[in-house]
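Listed below are the structures to be examined.
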Structure 1
Amino acid sequence: MPDLGLPRLVLAGRTVTYDADLPIGAICWRRVGIEAVDHRTGASGAYAIVTIALQLGIAGQGLPSITEETKYFLLGSETPRTVKPGGSPLSLERFALTKAFVPDDTLLFQFSALGFNSHKIHIDRAYATDVEGYPDLVVNGGLSTLLLTEFARNDLGVRPRSLKLKFLAPLFANRTMTFGAEKGEGAWMFTIFDDQQRPAVEAEMSI
């Protein structure tokens, strides 16, 4: 991540394309880099949108098996530390299938360690609450993505070709997150709700 003098990092969105399998035990190559930096100024001051591109492929093969594009907001330290919900509470009745899950401190720590993610909002409750103003530890966006894809794979039998996510609001440790799925034309639409049934993540999975 570039040093732009904007110390606060917020995940905004992610797009993943699955073109081929990565077999267990295969030797792989990895390319990652900054694709774009968009400087902006809003009501709370300067901020930037940074796009990171990642490719994973099998050694000896030039084309990537998985391509990922992730967008982050980089915010200044003066940005107000207020937690805004993703929207009003919604009914879950329209979804073909729902599933509830409660992420705890241990899971957040294990996932952060697995990805070498040392961001304190995921592992240091005092920092998350006292410094950043969150009510509890923040669930990793990558963990939400993994749980959603496992929900699709295990409960729906869906094998995705691509996945596009928009992160609307944070989810927190030790609070219920509910996954809702509804089938569209050639794709499954997902929403992850917080413990108040407010949308926190929206996703589209092509199949």
Structure 2
Amino acid sequence: MNPTKAKLMSAVTDLLKEDGIAGLSARAVADRAGVNQALVFYHFGTVMDLVDQACRAATDEAAASYRDELAEVTSLSELLALGRVLHERERAAGNITVMAQLLAGAQRDKTLAETGRYAMGRWNEEIEAAVARALEGSPVESVVDAPGLSRAISSAFVGLLMYDGVDRPGADAAFASLEQLGALVEVIEDLGPAARLVLRSRLKGRG
């Protein structure tokens, strides 16, 4: 990547963490990067396009960095437990703040809305494979839509990202409740064949 572009993308990410989306300007980004303001427009066109490229690159990097850990997930409880670990890592790195600012800006800016959809899609790709493995052989496998459940889990995590900023203990309690749901699924998996058959039949009847 062009060194100047890399500086600008790093600068805009830092400013999102520190000042939020409302505080962004070409001048602020250029000052942080130590380059001429005109280079923001030369390389990216607009400040929002710069945010878009920086957030897409950060999402790709994060998703790739967690791929190996997600590949080891074999149950929903493991997935939810890993989700808590990832949440703590992303919070410590300041990436939760960036995501929250991106979603806030997406309410008013079409470019950022596309960025948000891209970010959610990338995480869904990684999570869906883990969900499919977790459901394999489960009594609920035939009645649960893995792609839909993946989106629900991703959406829950994003909601918790936002919640974390205003009520961290509440977000932690919500994570604990999700982990309890994972444990409940494991209890269901330990049911005998007859009970599993009845459960599967009842679930299909509600589908």
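Can you spot which of 1, 2 the value 1, 7, 13, 17, 20, 18, 13, 8, 3, 1 was calculated from, given it is P(r) over Cα pairs in 5 Å bins from 0, in percent? Only structure 1 yields this read-out. Given that FRET efficiency 1/(1 + (r/R0)^6) of positions 98 and 178 (r between Cβ atoms, R0 = 25 Å, to 0.05), derived from a single structure, equals 0.65, which label among 1, 2 identifies that structure? Considering all the candidates, the number was obtained from 2. Once FRET efficiency 1/(1 + (r/R0)^6) of positions 18 and 66 (r between Cβ atoms, R0 = 25 Å, to 0.05) is evaluated on every structure in 1, 2, the highest one turns out to be 1.
Suppose you compute helix-only ellipticity at 222 nm (-39500 (n - 2.57) for each DSSP H run of 4 or more, over all residues; to 500) for every structure in 1, 2: which one lands on -27500? Let's see the in-between values first.
Working: 1: -4000; 2: -27500.
Only structure 2 yields this read-out.
Taken together, the values in this text are just the output of simple stated rules run on the coordinates, not laboratory data. The shown structure was predicted, so the numbers you read here are calculated from the model rather than taken from an experiment. Cβ atoms are built from the backbone, for glycine too; each structure is taken alone.
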